Structure 1
Amino acid sequence: MSPSPAPLADPGAPIGVLLLGADHTVLAASAGLTDLLGLPLPPGERAPHGLLDHPPGTPLPAQVTLRGPRGSVVCHATALGAADPVTLLLAEHDLARTILDPLPLDVAVLDDQGRYVYVNPAAIQSADVRRTIIGLTDREHVTRRGHPTDRAEVREQHFAQARASSECVSFTETFPTPSGPLTLRRTLPARA
């Protein structure tokens, strides 16, 4: 199986959406999702065996991995209010594109090791730079970009403080720009 587009990292990936009934009947599936999985998902038919690891009739967890011949796609599952239970599955990379990308403020998501898994266009305008930062730590990123390493050290300290305290940590950073210094307030929220 070949992997699907990197979660939260591929801004050009096709939209992946699936609507499932409680008995895993396909109500709707986007062409983007069927292409990513390499699997037809015709409306009105039961989802093929092996697509989900969860039996029909049981509530789906918040995160579900769909599997097909071409690869797997991690999706967020949302129960929709309807007469019959219906679940909307949205591929992770689409969550980023539809909700996080348009935000007019810097958003970055880091894993437990401090590696970037997502950065929105407000934080880094260049799509090429956004792609290259995925999987890197701040230290690796500033070294690659030729920025002062003390910037990474300060960020790492704040990231460690947020992880250790389980509380939000805020700090400011100032960057030189052609039009004068730019000061940004950063907040690292704790994840439960």
Structure 2
Amino acid sequence: MLIIKPDHPARMKAVLEEVNKVLGTQYGFDPADKRVFGTWDIVESLKSLRNTITGLKIFLGIIGALTLIIGGVGVANIMYAVVKERTKEIGVKMALGARSTWITGPVVLEGMLYTLTGGTIGLLMAMGAIILLGHLPTEGNQALEMLGKPTLSIPIGIVSALILGIVGLAAGYFPARRAASINPAETLRYE
């Protein structure tokens, strides 16, 4: 077994070709024949591992984005149900002269509150999972040693919070806009 370490990882391929030529000349085999002298390039293996990890991060990011979208749709549906349930109340307020902002404000605020509550619960669950996974013993398990200890990424947390805020705002805004456009005379007849 030979262990070869070039002066720079980018030169690994050229160094391996040179080693094949030297050994081929010395031991009488064709240097281009890859079956004679097998090599394992740790640099290429690490590139492959990095690509796999990047693919996994992208996949998990897509799953997270879909989860946010589904959560936003759920909050919007709840808010549409709230608006429908309060239709008569909203109509009375509008008949008494309430401005549209007096109608939309509480509905948007309620949507943001639901989203904030769900986001806080999700963050606490994520932190709990990170703490639990951080206590797993990694000695003797190559896969766990290579993955390392999980950490909470502050930049990803900030971006997620911003996206969650936008989703909550949108999930509350559209039902609120619908509530503000209700004809007061129609709502008083609504059952």
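Nothing in this text is a laboratory measurement; each read-out follows from the coordinates by a stated rule. From a predicted model like this one, the values you see are computed outputs, not experimental measurements. Cβ atoms are built from the backbone, for glycine too; each structure is taken alone.
Of structures 1, 2, which gives 18.8 when Kirkwood radius over Cα pairs in Å is computed from the coordinates?
Computed on structure 1.
Given a computed value of 32 for relative contact order in percent (Cα under 8 Å, 6 or more apart), which structure among 1, 2 does it belong to?
The structure behind it is 2.
So helix-only ellipticity at 222 nm (-39500 (n - 2.57) for each DSSP H run of 4 or more, over all residues; to 500), computed for just one structure, reads -6000; which one of 1, 2 is that? Don't skip to the answer; put the middle values down first.
On the way: 1: -6000; 2: -26000.
The read-out comes from structure 1.
Output the label of whichever structure in 1, 2 has the greatest value of FRET efficiency 1/(1 + (r/R0)^6) of positions 25 and 57 (r between Cβ atoms, R0 = 41 Å, to 0.05). Please list the in-between numbers first.
Working: 1: 1.00; 2: 0.35.
Largest one: structure 1.
Assign the value 33, 29, 19, calculated as Cα extents along the principal axes in Å, for residues 33-96 alone, to the correct structure from 1, 2.
1
Can you rank 1, 2 by mean count of other Cβ atoms within 10 Å over residues 49-56 and just name the one with the largest value?
Top value of mean count of other Cβ atoms within 10 Å over residues 49-56 goes to structure 1.
One of 1, 2 was used to compute FRET efficiency 1/(1 + (r/R0)^6) of positions 65 and 177 (r between Cβ atoms, R0 = 41 Å, to 0.05), and the answer was 0.95. Which one was it? Each step should come with its number before you reach the end.
Numbers: 1: 0.45; 2: 0.95.
This figure was derived from 2.
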